[in-house]
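See the structures that follow.
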Structure I
Amino acid sequence: MEFTIHTDEGEYDLSAHARMIGDDLLVAIWGGEKPHIGAVAAAESRPSTKDPDQTSATVSVFCYLMHKEDDIAKAAAKKLSTALDTKVVVTAGIHWDNLSADGIQRVNRNCEILVTTVQERIQTEREEGP
């Protein structure tokens with residue numbers, strides 16, 4: 001399974017490319033004037049430490065010097081790994097010059113929309129089967 005999706009919120013729209021590699025998931029998130037790879041997060045699902053009957057995820061993050069996408073990559077990897085119960089790697093690289101605080105909030109919201117869309121599409125395709 002492999003697909004590319006985009007937000008359509010009218011401002012600070014983002015893109016994501018998702019690819020299943022066996023049971024594992026690789027996702028690239030990008031947007032803005034200068035898309036790039038600013039951070040990488042790797043997550044692995046595991047039983048929650050609070051409730052072993054629930055699934056959570058452990059996440060490791062690498063952020064390149066002078067980049068701020070670590071929180072975006074970490075949140076996306078954790079959400080997808082927990083929801084899909086699989087290993088996930090997320091790259092994130094988003095850049096608009098002189099982004100305001102409101103702009104940052106809109107980018108973060110668009111990331112949430114994008115990640116939820118990726119999750120739902122994979123879950124739907126799993127349920128429908130080949």
Structure II
Amino acid sequence: MAAQEEAKRLASNFVGSEHLLLGMLREKEPIVMKILDYSRVDPLSIKERIEAETVPAAVLASGPEIPFNAQVKKVIELAWDEARGLGHSYVGVEHLFLGILREGSGISGKVLNEFGININSAK
């Protein structure tokens with residue numbers, strides 16, 4: 001829900017990994033906050049960098065829900081892999097965050113990498 005709200009706030013026609021990450025930051029997800037704190041990265045800096053990289057859509061999609069883009073679908077697949085690899089039968093925020101890091105090609109992966117946060121530093 002938070003990711004869809006972030007996509008709407010930023011006038012996007014889709015939910016991307018950047019919106020997932022912004023939703024995690026907005027909700028102050030403990031595992032994400034812990035990783036950022038450990039890495040000495042201010043969550044506001046991440047938020048500002050993502051917002052600077054995000055381009056609003058020229059024409060907004062109509063309807064109450066905004067679809068996930070292919071990148072988010074890949075993040076979710078990777079999150080399932082992470083969850084199974086850790087012996088979990090659910091996908092939590094921590095798995096989604098690791099999925100974002102493993103996918104790495106979108107705005108969120110790029111921004112996190114700029115701040116020195118990658119799959120190796122997060123595990």
For mean count of other Cβ atoms within 10 Å over residues 4-11, which of I, II scores largest? II
From the coordinates of one of I, II, distance in nm of label points 7 Å out along Cα→Cβ at positions 36 and 68 came out at 1.4; that one is structure I
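Out of I, II, which structure matches -11500 when helix-only ellipticity at 222 nm (-39500 (n - 2.57) for each DSSP H run of 4 or more, over all residues; to 500) is calculated?
This figure was derived from I.
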Of the structures I, II, the one that 4.4 was derived from, the read-out being distance in nm of label points 7 Å out along Cα→Cβ at positions 44 and 100: I
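Ranked by mean count of other Cβ atoms within 10 Å over residues 84-91, which of I, II sits at the highest value? Numbers along the way, then the final one.
On the way: I: 21.1; II: 10.1.
The structure with the largest value is I.
None of the figures in this text is laboratory data; all of them are computed from the coordinates on show. Keep in mind that this is a model prediction, so the values were computed, not measured. Cβ atoms are built from the backbone, for glycine too; each structure is taken alone.
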